[in-house]
Structure P
Amino acid sequence: MSTGNHHKQAVCDAVERILPAMSAIRRRLHAQPELSGREERTARLVSETLHSLGISAIREDFGGGYGVIADLAGPAGAPVIALRADMDALPIQEQSDYPYRSCVPGVMHACGHDGHTAGLLGVAAALQDLRGILPVSVRLIFQPAEETVNGAEALCMAGVVDGVERIFALHGWPGLDIGKIGVRSGPIMASADTFDLTVRGRGGHAAYPHTTVDPIVAGSYIVQAFQTIDSREISPLEPVVVTVAQFNAGTAHNIIPGSAELKGTVRCFSKELRQSLPKRLERIVAGVCEAFRAEYSFVYSFGTPPTINEPASAALVESVGADVLGAECVVTLDQPSMGGEDFAFYLERIPGAMFRLGVGVDSPALHTPRYNYPDEALPVAIKMLAGIALGYGDH
């Protein structure tokens, strides 16, 4: 074992000591969720917990928001690695009977960020106990605003990864057994961009369509034509998704409206393909609108880049997982997810990896009203992230 049985046992002992407190924090966070950009109470709890652990190198309100950054110093001249957790919740009404269910109407931790935050606080507690054998310096990043995809970039612009050699993170994952992790090299999450389209025609009475320019008909053709980007313009070996998720038009049964609004998302794994997609979509919009005598306005907004794990960092996660959890608990992922993650902004600047943490094969899906990050996943998260820090350089 690369990290040594002594290190593994030390981590397990530390996790056993701190787990009750971290579980209580996780439940407290779950009961008091805060939306992106409003994580004031969450950030305060994180800071107070870090101070109570004797960690003094803490920066609050980092990046102009509620980011909290803490540094654990290793040996002089040792490399610095970063571990990241996100803190924000979602605008979803919880539908569960947990005693710690959300007390905030219309807001809940439906993506497990309560578990991510409590887990990283557990790592802070464990590594603080094990500072004597810590071979690296560790930057703990408690990030706000992941769900609105502007938290990571703001922290990066503020210099959060300056001087950092590698960065790691996890995400709780339904469909994977508790106690297991999922790892892959290369793309693990897709880019996530958006578009806003307004098709402008000429409204009128539905009984006299020949006197109008119907934006609904034009918009319907656009929705269908968008699907040919994937099926006829791009190699079938190159995944891409174009989804129109909103189509709003009209006010009555018998009125052809003057305009229609379409909104959607575009996702892929290739940085080069991503840059070409706005022109591909607008070319279709322009052609259809010309054919139907309509006008349009089209705005394409780049969101998160694809999350691409650096091979050596992914291999480190896999090796640590085999050491800490057992090789049978490390799953090599055959496919990435088309979901997006703003952890990608860190990986554009420095090498690193994100891995999946099992939260149960029968767990409700992410972003649904009954999702819950189970307490049983916390010790696995803490062992993995602490194990990465303690075993860094040995793998």
Structure Q
Amino acid sequence: MSGNSTYKPRSAFMQWLERRLPIGGFIHSSFVVYPTPRNLNYWWTFGGILTFMLAVQIVTGIVLAMHYTPHVDLAFNSIESIMRDVNYGWLLRYVHQTGASMFFGAAYIHMFRGMYYGSYKEPREVLWILGVILLLLMIVTGFMGYVLVWGQMSFWAATVITNLFSAIPVVGDSIVTWLWGGFAVGNPTLNRFYSLHYLLPFVIAGVVVLHIWSLHVVGQNNPAGIEPKSAKDTVDFTPYATIKDSYGLILFCILFAWLVFYIPNYLSHPDNYIMANPAQTPAEIVPEWYYLPFYAILRAIPNKLLGVTALGASILILAFLPWLDTSPVRSGRYRPMFKFFFWVFVVVCIGLGYLGSNQPVGWYVFFARLFTLYYFAFFLIILPVLGLVESTKPLPSSIDDSIAPAKA
């Protein structure tokens, strides 16, 4: 789906290089004349925002790693030293810390947009599965980075989460021992997590390349959920999409900067500013906000093995979405019943996040179980049945026709 490049280098050097490594033509066909559906809205800017945030996290992470000491006796103080003694260390740390939240927030919006507009349906199944793999890698990388702070919440989160693997029959205890590097969370654990946290962002970058490659093969979905049929349905990626994406990125960066400079610790737990103490358990152990929905699902089920299974299934089930949704219509715009159940699903996910931040007692347990039931029912029951019984609205004949009322 890359555009037909008309790129012709002007300088003798670029002509020489293009004959041997046609990188200029590749960039021109993929990011300049690449045909983009003309009806894309601002929800599509989050793909570019995520690429930007990944670059921010990698760059700031590399610099922070130069000053961080992965040892249980020195890790916490090395973070404090970065904040106080390294030139602009406080800024690097806050950008990296807040950037993780912004990264996950943009990823969730990107995912919900894909679900609403049916971006997982044929021929984009592989594109969607790569996105689920990216989400899983982000979750693992973010958790390991959270542990590196070696505050109270970091230490006990590592203890609780790694202990979950002990619920796996036969091999569970061996996995926990391997993760810890011993028989308790300690220095080997910190070194393992530090190494993997440094490595995995580059793995994420590699999967992002595959994700973008897949996107350029099958083409972008659009709000109408129909394929381009003529040149009138598309515009060149540059300048049309790049200007729109740049504007969305600027607005996103304004929010990002506001969080970094005014309330950098708003999304963090105050107990993480207390050095890790294995002998003192915090009053409540709460993960970062972007894990709370999954944490609520885990705690909603009293059986440890079933809870861990539900936790893993809540992520992995997303990969099967292209086959669970049986409707031939992609976009939620033309699916009235789907639209209702989808927005209930969004509210349920937000509700699970709220419940995950509270103690599992009383009504919280009831609603956590109710929301968990709806979460899985949405994928396993509602979507398959809707494809059989839903009466959809008529689809426009082309992308150009879908925006005709707006043009009029």
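Of note:
- Value -20000, calculated as helix-only ellipticity at 222 nm (-39500 (n - 2.57) for each DSSP H run of 4 or more, over all residues; to 500), assigned to which of P, Q: Q
- Which entry (P, Q) yields the derived value 17.1 for mean projected area of the Cα convex hull in nm², for residues 169-384 alone: Q
- Here distance in nm of label points 7 Å out along Cα→Cβ at positions 17 and 361 was derived from just one of the structures P, Q, and that gives 3.6; the source is P.
- A value of 21.4 for mean count of other Cβ atoms within 10 Å over residues 105-112, calculated from one of P, Q, originates in structure P.
- Structure responsible for 0.30, with FRET efficiency 1/(1 + (r/R0)^6) of positions 201 and 377 (r between Cβ atoms, R0 = 30 Å, to 0.05) calculated and labels P, Q on offer: Q
No value in this document is a laboratory result; all are computed from the given coordinates. In this text the structure is predicted, and so the values were computed from the model without any measurement. Cβ atoms are built from the backbone, for glycine too; each structure is taken alone.
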